[in-house]
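Asker: What follows is a set of structures for review.
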Structure 1
Amino acid sequence: MDLDDQEAFRDRADAGRTLAARLQKYAGRDDVLVLALPRGGVPVAFEVAEALGAPLDLFLVRKLGTPGHRELAMGAIASGGVRVLNDEVVQWYGITPSAIEAVAREEQRELERREQIYREGRPPAPLEGRVVILVDDGLATGSTMRAAVQAVRQHRPSKVVVAVPVGARETCDDLSAIADGVVCARMPVPFSAVGQWYLDFEQTTDEQVRELLRAHARTLAARQ
């Protein structure tokens, strides 16, 4: 274990800079795309994209909660109309196709609302053939990131890399089974919650997401 594994990050920007240092082998490549999981992953991914000189985009994932047990994920939907279901949960709870559709419709409305707010008319970046680096502010159970990896795969990228500043060691290890690479900058033991490893873990706002995307677009434009 690294000595700094037990140190908290100042904030998400600090965490992003630390994470970027672990991803330098992807710097300066024209096939790399950094995808942030909103909202908390955006300030982290912004620093990564700035450091690597890579484009930054969003990949929205919404959990599909089991009817009557909404905290239990029966699947997820993601940007681009992708749906991933946990067949074991669906079968165990006897969830009907109509019940799945009802929950999916509700979450799709929220996903589309966020896409519209955040993108401000910009189309999603193409993923096919690219090295996609999926970034969030941390990994606890990893359910959202797992859904994101499975969803991104359906867009045929050349490689999917999961990258987070901090995560539970077991979760980081588990994700290595479905991602082509996993970078967890810090894996403190014991690990309870992501927010425990940030001195400032204020919720990222919709406006902050929009401003970071605008700022990075200006950076890329200035480099061209």
Structure 2
Amino acid sequence: MQLERVADEIDRWVMPEASMNAYVIASNGEALVVDPGTRPSRAKLFREAIEARGDRVVGTVVTHPHWDHFLALASFEGVPSYAHTQAVEHIMAHPTEHRAAGLAQGAEGEADEELETVAVVVPSVPVADSYTMFVGTQRVTLEPQPTAHTLGDLVVHVEGSATIAGDLVEVGADPQWDDASDLDGWLQALDAIEERGERILLPGHGAPTDRSRLAHHRELFVAAGATPTE
């Protein structure tokens, strides 16, 4: 595992569990982590790599309430953590469920003490509306979405660089949905991402892509019964 530059002022760190992409936006010595990842031991290495190059972590963002994206949040104590308001509520209400999901999908053996005992940390800053901050001199906007992949998807726009889309966009495999997803809402979220216009799309899983990937997702959702957007 190592930091890999994927866009201007953005690096990714791929977690072995579920090949989840953790990202860091860094500018002028400040760093914002997006999706801290799967387990504290992985996130500890991630944070150490960020700090070793002289960047100070000033916050974290959780793109949605699935274990592989946020279960290591405890490794970033001491800084604000941002998530969609409904994601915050879901994590708060279902800590055992999220830990169990990690154990079921991310365990490295029959016993996994780290995931069995991990502290499920709730993001500290609920985001209900579009929210803009600066990381160093880099302008970053957090944009909550309607229920789509989950009930609490949050997109991160890094101005002039890229959009970090969480699992609203996937590469190398089709996007995943379940009974809690809303494909009509997902189409709306894809429209919002395209309208924003950042050149590079950074998915929750897989390699960096561009807005052409959105057409693949739209076709898939419409074929599954979603109502096409105008």
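Asker: Among 1, 2, considering only distance in nm of label points 7 Å out along Cα→Cβ at positions 88 and 120, which has the greatest calculated value?
Answerer: Numbers: 1: 4.3; 2: 1.8.
Of structures 1, 2, the maximum of distance in nm of label points 7 Å out along Cα→Cβ at positions 88 and 120 occurs in 1.
Asker: Rank structures 1, 2 by mean count of other Cβ atoms within 10 Å over residues 24-31 and report only the one at the top, that is, the highest.
Answerer: On the way: 1: 12.4; 2: 19.8.
That would be structure 2.
Asker: Using relative contact order in percent (Cα under 8 Å, 6 or more apart) as the calculated read-out, with 16 as its value, let me know the right label among 1, 2. Provide the component values of the computation, followed by the final result.
Answerer: Numbers: 1: 26; 2: 16.
Computed on structure 2.
Asker: A value of -9000 was computed for helix-only ellipticity at 222 nm (-39500 (n - 2.57) for each DSSP H run of 4 or more, over all residues; to 500); which of 1, 2 is the source structure? Walk me through the numbers before you get to the answer.
Answerer: Working: 1: -12000; 2: -9000.
Checking each candidate, the match is 2.
Asker: A further question on this structure: Supply the structure label, taken from 1, 2, corresponding to mean count of other Cβ atoms within 10 Å over residues 136-143 with the calculated value 22.5. If you can, show how the numbers build up before the last one.
Answerer: Details: 1: 22.5; 2: 17.9.
Here the read-out was taken from 1.
Asker: Using volume of the Cα convex hull per residue in Å³ as the calculated read-out, with 125 as its value, let me know the right label among 1, 2. Let's see the in-between values first.
Answerer: On the way: 1: 125; 2: 113.
It was calculated from structure 1.
Asker: State the single structure among 1, 2 that was used to calculate distance in nm of label points 7 Å out along Cα→Cβ at positions 80 and 160, giving 0.9.
Answerer: Working: 1: 0.9; 2: 2.3.
The correct label is 1.
Just so you know, all these numbers are worked out from the coordinates, no wet-lab data involved. This is a predicted model, so every value here is computed, not measured. Cβ atoms are built from the backbone, for glycine too; each structure is taken alone.
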